[in-house]
Structure P
Amino acid sequence: MRAVIQKVLKASVSVGEKISTIETGLLILLGIEESDLTDDIEWLSGKIARLRIFKDGDGVMNMSLQDVGGQAMVISQFTLHASTKKGNRPSYIRAAKPEAAIPLYKKFIKQLETDIGQEVKTGEFGAYMQVSLINDGPVTIIIDTKNRE
C-alpha cells in the first residue's frame, strides 16, 4: 500500500456533487497493489493515526490526528502505483484490480476508524472524482508499506 498523506485545513471530494467534506485533519490518497495484505492495512493505519504532524502549544509538530481530534478522508488512487520506467505512458500493472482492491480499501477504512476513534470520510471507489483541499503547512508525507520508512 502506498499513501500520500496531506495535512489539511479542509478537504472535500465530489463525484458530480460534493459527497464528503472534512475540516482540520488528514487527506489520505491510498493506492493498493496486488501483494497487499491485512498486515499492510494494520501497519499503515496505525502509522497514520500516530503521525505527530500537528503543532502543539509551543508550535512544534508533536501532536497526532487523535491528539487534536482531527478528521480523516481516504480517497482511492490506483495511479499511486504508476510505473514510468518505460516510455511516457504510465503503466499501472502493480495496482490491484477492483475485485482485490475494494475489500482491502474497505478494511483500511474500518481499521483507520478504529485507530482514530471516529468515522472516516471517503470518496467513491473507482469513480472519476474531484478532490479539493487546503493543505496546511504545507505538510505532505508519502508512506509505502513495502519500504516501512
Structure Q
Amino acid sequence: MTVHDIPPIEATLNAISTVLITAGFICIKRGNMRAHRACMLTAAVTSALFLVFYVAYHALMRNLHARFGGTGAIRWVYFVILWTHIPLAGLIAFLVPRTFIYALRGNFERHKAWARVTFPIWYYVSVTGVVVYLFLYVWWPAGVS
C-alpha cells in the first residue's frame, strides 16, 4: 500500500457512511431504534476511520495537493461543492459527537432536536466527500502538485 492508495479508501469510507446514515434514518422513521443505533454507531466509526486516513494522507503528502483538472463551468461547480464541504465537515466534528452524547445518555428529546440539524449536514458532507474524490481522481484528475 502506498500513500496514493489512501484517497480511494477515504472515498469508500465516506460512501459506507452515507449508506449507513441513510439506513439509520430509515430505521428510526420506521421506529426501529435498535437498528438505528447500530447503523449510526457504525457510521460514526467509518467516519472516524475516514478522518484518520485523511489526516494521515495529508501528513504524508505535506505540501502536495491533488489538483482539479476541470475547466469552465465545471470548475465553479467543483469549487462550490468543495467550499461548502470543508467548513461543514469541520462543523460535523462537533455536531456528531454532541448528538451521540444525548442519545447515549438517554436524552432522546435533545438527541432528536440536535439530529434534525446534524443529519442533513452529516449527510451532505458524506455525499460531497465522495463527489470531491470523483472530481479530483476519476472525472477530472490533474495530478498532484
Structure R
Amino acid sequence: MNDIKVHLKRLPHGAGLQLPTYETSGSVGMDLRAAIGAEMPEVLAPGERKLIATGIAIALPVGYEAQVRPRSGLASRYGIGVLNSPGTIDADYRGEIKVILVNHGTEPFAVLRGERIAQIVIAPVTRATLIETSDLAETARGASGFGSSGTR
C-alpha cells in the first residue's frame, strides 16, 4: 500500500462536516458528504440528476488522480448513483469537488446535509504516448467486440 499526502481545503459551506475518511482499515475509498443547507434537503425525483456540493477542494500530487464513485448502499437500497462514474479529479484541479447524483430508483430521494453521498479513491496515473501506425498486432479476438465473448 502506498501512502501519499493530499492537501484539503474546507470551504465555508463545508464547516462542521466530517472530512472524508476511510471507514474501515480495508476501505479503498473515503466517503464524501453533502455540503448543502441543513434547512433544505436536495430532493432527487426519479430520473433526475443534481450536482451536489461537498464543501471541500483538494490538491493532488502530480501523478495521481481522484476517482468519484457511487456508494453501493445508496445504489442497492435507493437506486442512487454517480452519473459520470467514475468522475475524475485531475492533479491540477483546485475547485470544489462536486458529485453528479442521479436517481435511478422509483421514489424521490432526499439528500441531507452531511449524508455520505459518494466515495473518492486516490489512484496513480499512467500516461501513454500514442504512436500512429497503419497496422496493429494480431490477436485471437481481433476486432470482435460488443458482446462477442457471450454472456455465459
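None of the figures in this text is laboratory data; all of them are computed from the coordinates on show. Just so we're clear, the structure is a prediction, and the values are computed from it rather than from any experiment. Cβ atoms are built from the backbone, for glycine too; each structure is taken alone.
The table below lists the values:
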| item | result |
| --- | --- |
| Winner on distance in nm of label points 7 Å out along Cα→Cβ at positions 42 and 74 once structures P, Q, R are ranked, highest first | Q |
| Origin of the derived value -1000 (helix-only ellipticity at 222 nm (-39500 (n - 2.57) for each DSSP H run of 4 or more, over all residues; to 500); candidates P, Q, R) | R |
| Computed 3.6 for distance in nm of label points 7 Å out along Cα→Cβ at positions 90 and 114 - originating structure among P, Q, R | R |
| Per relative contact order in percent (Cα under 8 Å, 6 or more apart), the highest-valued of structures P, Q, R | P |
